[in-house]
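Participant: The following blocks contain the structures, represented as structure tokens.
Every number in this text was worked out from the coordinates using simple rules, so none of it is lab data. On a predicted model such as this, the values are computed, not experimentally measured, just so you know. Cβ atoms are built from the backbone, for glycine too; each structure is taken alone.
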Structure I
Amino acid sequence: MSVEPAHCIVAALLSERDDDADAFEFVRWRGEEENAETWSHRDLRAIVRAEAVRIAGRTRSGDRVIVAHPPGPAFVAGFLACLLSGRIAVPAAAPTTAAARAAVERLATSTDATLVLTRGESPAEAPDREDMGTHAPDDNAIAYLQFTSGSTQAPRGAVITHGALRANIAAIGDAWSLTGADRGVFWLPPFHDMGLVGAILAPLAFGAPSTLMHPAAFLQRPARWLHLMSSRRASFSGGPNFAYDLATDRAARADTADLDLSSWRVAVNGAEPVRRRTLRRFAERFADNGFRAEAFAPGYGLAESVLFVSARRADDPAVDLDADDAAPVDCGVPGRGSAIRIVDEARGTPVPEGTEGAIWVTGASLAAGYWKAPDASAAHFGGQLDGDDRRWLRTGDVGFVRDGRLYISGRAKDVLIRGGRKVHAADIEAKIANVLGRRAACAAFAVSDGVGEEDIVVLVEHASAQSDADLHRLRDAVAAAFDLTPDVIALCAPGAVRLTTSGKTARAATRDAWRAGALPVRAVWRRPVSAAA
């Protein structure tokens, strides 16, 4: 099925070309037994139309419908049915825990949702009548509300129009030359932008079959991801940086000896800081399996721009894996239809090339704003530059541009300052993980008493690190790397470091729990009051 990138998802759904070709494959495991369910494009169209009829019978056009199925067939059918029937989808995590149930309830209240699709709902049988979704929607019509992960603040719903979605999918296809000859394999949560757009919507638009597995199946055994890449001869996939670390550390050599990863040509790394050490370790670990380092496609994106902002293109030079590990990784040029400026926000003016500043983004992929949040929308989507009448998104991220290519330093809110020196929290966290040798959950943040300079606190979860010697080793490593000594280093039991639903470190929530004395602390080192920074 070949769908031009300018076509929208509804057009892709309604197309009757190549009906027998695979659209989606859903893979599950019972123990070590793999079970797969495959939908052709004909199957997909019938299932989604049936689901659209069901939804249309219980809602009105423009209603918000929360799609909170577990990852799998029902989620794909429910989300696409919303788009087909003219309802505004609100993807959410399945309410399988008390916290997840509370999150769905908050979404239902904040969006005035009239229907929640969740556990127990399954794709319906083929309808005995056509639904009303037979025409491509207007570009300005709202497709869905993508709530942010809440890594630095309360989640907000980015309003994604059909036009913005179409533009972003076009940029993705342009960057990586995706066609129906490609195949993807993904384990990403479908209620977040990377899993929704990157793993479901973009492959559908280009007629590329996508094999989907549950995130828990990957976390339980990361080698499953690689086995599917090998057995399906997949050409593109990706995930956050931690996924490559996890696969490197936990995929036993005996379990991966027969893998063939030579068909993998686009290995996206995004959604959190991209680490050169991670890329190098993964490339070295799986070189004998045919993985090529030039497949790496580090990128930058965010829900407020649908997904994709910039990335290493398929025809760009390979990432330099031999450069300094501490140096930011090249995240490519802006996608088609987008532009990036690095701005001094205090002055509201662009900074010279190579100078670090706030990352601003504009283009056809921008969300229309935040759902029912005019003040936040104006603050974040209302950036203005002299001599430029375009609307700019203040991303909240910090970085620089060199030779037209974007380098990410971190989140503006996560810059730690001591004596005029600036260090990004993510860099300290990466150093801690490197020192401990195995992946450690870590959160670095500043705590203010409202009077003097902020204290810098580093919390670490690690199974074996819990002694004074460990504390001193971590203190010395941070001081040597950044010329900065934290005020507090705490070794904690599992569960101390808070995470967002997408697996990112929720530093604000962790800081609040630390302030409240609610963390399972095992050992603490505090900088003497008289010690120099």
Structure II
Amino acid sequence: MKTPWTDVVDRLHPLPEYPRPQMVRDSWLNLNGPWDYAFGYTEAKPDRYEGQILVPFSPETELSGVGRALRPSEFLWYHRSVKLPETFTGKRLILHFGAVDQEALVWVNGKLVMGHSGGYLPFEAEITEAVTEGAVDILVRVADETDAGERTRGKQRTKRGGIWYTPQSGIWQTVWLEAVPECYIRSLRITPDFDRGEVSVSAEIVGEDRAYACFRGADYALPATIPVEDFEAWTPEHPRLYDFSVRCGEDEVRSYFAMRCFTVEKDAQGVTRLCLNHEPYFQNGLLDQGYWPDGLYTAPTDEALIYDIQTMKSMGFNMLRKHIKVEPLRWYYHCDRLGMLVWQDMPNGGGSYNPLVITAPLFTGLSLPDNRYGLFAREDAACRIAYKTELGDMVTHLYNCPCICMWVPFNEGWGQFDAQEMYDYVRALNPSRLVDHASGWHDQGVGELRSLHVYFYKYRFRPDAMGRATLLSEFGGYVYPVEGHCFNEKRFGYKQLNTPEKLEQALKKLYREEIRPAKEKGLAAAVYTQVSDVEDELNGLLTYDRQVVKIKPEIMKTIIDVGK
């Protein structure tokens, strides 16, 4: 299936935008484009390559030009030679990978420079010592067991179907080189304090020089707490961003922040609500899988990323729940600047799931103690440790993004374990955001939020016995198949409708009879399933190919209007 952007992808320079909008340098080289590739069954470097793959699209995708799956017993090899620009001479060289699924080893000019495990987060290495005469020969070996083990995999499944999707592998986010001086800025940590009207900025520095932040014409030695006088609060209706820069010796990066805060508080009637900037704010959102028929995990262009966000905003939604996936940083940047709140899920792992644990609670409401690792497919202690590490790395990686208001460690019991410990861990890492410790079911009585998924019966609001704010974190899922825009003949969803008129009527009834009354009684947020169709799932407001909007945005905006 093609999207409107499939045929406009630049086959020599796909996704050319700088990939890290909150830490922008001018001295960089995008390495997206044609790479040599080969599949193999041994750890030995291939004798020859089979052709070229378009990085950063996974080999399983149409846009990659390969159309071949990486099996758990195989290795996928990538190769590219790069001649460095003269401006890189005498600089330290950092090689970056946005994300590689799942296990990667990287050689530069025959020298092993880094390895990484985990399919959703970036990694980097300094390669200066491996580079001679301005030439960089890069070799990457990838292995991906998908669902053959217990590691983090998201919604990929070898035997796809229903809510489980086609697996993808290999490089799926931008690869790039940066040239930096001897002393340089490795990372930033940005923490707005809404109540005090200030922002704290610190920098991780490689070298001995002092770093300085420049904001509104003044310099502040880092770490620093910087006053933001007479600030404009960030909201989805008014997404005000503040630019600043950081310099360290000869190095300089450009960044931004926003002034906002996320809390759970009582409203004037004593009802527990989600608050934005200390005001009750009903988060009216959508489940967002982030899948594309031509690129799977990877959107074909930056404009495609923008399209999904902007279309949902035009429909009146103010929040997206990024479901079981971590996006490239540019997606969060567009949410920041366009004004879209984000709930960020942690991709799931674990072994083969027990239907009585992950499906039966949809009908029974049963919650099991999640220290019973066997029931939750979490018996491998090493994989539990790896999951916690990856969860912490995700929070750290996305910490600076203004749009993210909530972390979601577990969904519907998929590999859930020790949710109390994970909640405490995330809150310690990031106390200024909220945590939905167990979305859907297997509530462990933790935190400030109670999270429900309701599909097969009418939702009626009931206050939480512990006084927590109540989230309807999944509901709806109405199916309307658009002829000529379906992935296959399957029709997965929670209510079948056969015309756009019937879809509109059903949505009007759903929001009028269930969501609006629940919001008035105390419901704090609602997450409709979902942004787009994905393979068998035809419950999107957009078709999978993004060619058809199933309901006019102005109509949808009227339907979902339940007030703040």
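Participant: Computing FRET efficiency 1/(1 + (r/R0)^6) of positions 224 and 360 (r between Cβ atoms, R0 = 35 Å, to 0.05) gives 0.35 for which of I, II?
Facilitator: I
Participant: Right, here's the next one. Which structure, out of I, II, was distance in nm of label points 7 Å out along Cα→Cβ at positions 96 and 168 calculated from, if the result is 2.0?
Facilitator: Computed on structure II.
Participant: With helix-only ellipticity at 222 nm (-39500 (n - 2.57) for each DSSP H run of 4 or more, over all residues; to 500) coming out at -4500, pick the structure among I, II it was computed from.
Facilitator: This value belongs to structure II.
Participant: Right, here's the next one. Looking just at Kirkwood radius over Cα pairs in Å, for residues 112-335 alone, which of the labels I, II belongs to the structure with the highest value?
Facilitator: When Kirkwood radius over Cα pairs in Å, for residues 112-335 alone is calculated for I, II, structure II comes out on top.
Participant: Sticking with this structure for a sec: Using mean count of other Cβ atoms within 10 Å over residues 256-263, single out the structure from I, II with the greatest value.
Facilitator: II
Participant: For distance in nm of label points 7 Å out along Cα→Cβ at positions 80 and 304, find whichever of I, II sits highest and give me its label.
Facilitator: Largest one: structure I.
Participant: Let me ask you something else. Identify the structure, out of I, II, from whose coordinates mean count of other Cβ atoms within 10 Å over residues 320-327 was calculated to give 25.0.
Facilitator: Structure of origin is II.
Participant: Here's a follow-up. Say we calculate FRET efficiency 1/(1 + (r/R0)^6) of positions 184 and 344 (r between Cβ atoms, R0 = 35 Å, to 0.05) for every structure; which of I, II gives the highest result?
Facilitator: Checked I, II; max of FRET efficiency 1/(1 + (r/R0)^6) of positions 184 and 344 (r between Cβ atoms, R0 = 35 Å, to 0.05) sits with II.
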